[in-house]
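Next come the structures, one after another.
Nothing in this text is a laboratory measurement; each read-out follows from the coordinates by a stated rule. Because the structure is predicted, anything quoted here is derived from the model rather than measured. Cβ atoms are built from the backbone, for glycine too; each structure is taken alone.
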Structure I
Amino acid sequence: MTSYPNRETSWHDNLIYALHIEAPEPDRGLLHSNLILDIDHIVEWVRDAGDGVKFRVAPATLTFHDVTDLCLAIDFRGDHRQSLNELSISSIDREEVETKGLEAYFNWVIELNLPSGGRITFGSSGYTQDLRAAPVLCDEQYLSASQRPNLILGGLSPR
């Protein structure tokens with residue numbers, strides 16, 4: 001597992017295939033809230049011998065710490081029935097919030113490619129990203145379900 005605490009990185013076209021809200025549990029000594037995303041992280045875009053591109057993709061857990069003010073705007077409705085799919089990240093941006101001498105805190109915006117117009121916003125002190133397996137060279141920008149390790153949520157299989 002490789003950890004990237006607060007490293008600048010790009011999540012463009014990364015898929016989110018699981019989302020977990022970790023709420024505080026003071027009785028168990030858990031005082032912080034986290035937003036945890038299981039993603040297919042594109043580690044590298046690789047030019048192939050022709051004019052095409054391949055992708056080094058690794059399953060990763062992206063955890064935002066000390067989360068507040070969570071707003072999920074995800075709408076799969078359309079003219080016809082539309083199945084749920086993984087969410088596709090367009091970008092993740094942050095803006096520092098004035099905290100008057102306290103630790104750094106940020107407003108975060110995750111813009112989604114899929115579903116179109118989707119957005120996740122929240123406040124957070126920062127993030128960590130853990131690669132859960134070595135990157136695999138793929139023709140697509142994502143892993144197949146069989147290439148993903150178990151979900152972080154209770155050890156469930158992805159499909």
Structure II
Amino acid sequence: MSAILKEPALEFRPMQSEDLPEVIDIERRSYPFPWTQSIFGDCLQAGYSCWVCTRGGVIEGYGILTVAAGESHLLNLCMRPESRKEGIGRKMLRHLIAIARRHDADILFLEVRASNAAARMLYQAEGFNELGTRKDYYPQGKGREDALILARTL
């Protein structure tokens with residue numbers, strides 16, 4: 001009789017400064033122009049809502065959210081490259097939406113690279129609508145890339 005191996009559950013917890021080496025490793029492996037350690041440190045120090053999603057003690061992804069004056073802004077949402085397409089990003093996004101609601105936000109804004117089809121599909125499926133474009137928002141190899149501005153009523 002074979003034993004059924006159960007995968008550890010996903011857990012969400014506030015990001016700590018001790019998480020930064022693992023978070024930065026994920027960030028660097030995910031983006032050609034990653035956030036720096038000082039940007040993450042500034043977000044933690046400023047009191048932004050910074051979260052990690054762990055499974056079996058390993059950080060699978062993270063998200064950073066600001067909430068003020070009834071509005072929230074998703075600044076960063078990223079999953080470990082080898083853990084993508086498992087629904088973890090969707091669960092992290094839903095967790096951050098719940099956090100924004102708990103802080104009485106009425107709307108959640110974000111920017112996404114126009115070329116990031118996977119993220120755009122996730123956000124559309126989760127009820128985000130396109131509001132406009134920020135020209136030349138993201139750096140890229142040669143020049144800059146536009147960002148789509150998305151929002152969702154909470």
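Hey, distance in nm of label points 7 Å out along Cα→Cβ at positions 10 and 114 derived from one of I, II reads 3.0; which structure?
That value comes from structure II.
Comparing I, II, where is distance in nm of label points 7 Å out along Cα→Cβ at positions 50 and 74 highest?
That would be structure I.
Using relative contact order in percent (Cα under 8 Å, 6 or more apart) as the calculated read-out, with 18 as its value, let me know the right label among I, II.
Going through each structure in turn, the value belongs to II.
State the single structure among I, II that was used to calculate helix-only ellipticity at 222 nm (-39500 (n - 2.57) for each DSSP H run of 4 or more, over all residues; to 500), giving -9000.
So the calculation was done on II.
Given a computed value of 2.9 for distance in nm of label points 7 Å out along Cα→Cβ at positions 106 and 146, which structure among I, II does it belong to?
II
Among the shown structures I, II, from which was the value 0.90 of FRET efficiency 1/(1 + (r/R0)^6) of positions 18 and 122 (r between Cβ atoms, R0 = 25 Å, to 0.05) calculated?
That value comes from structure I.
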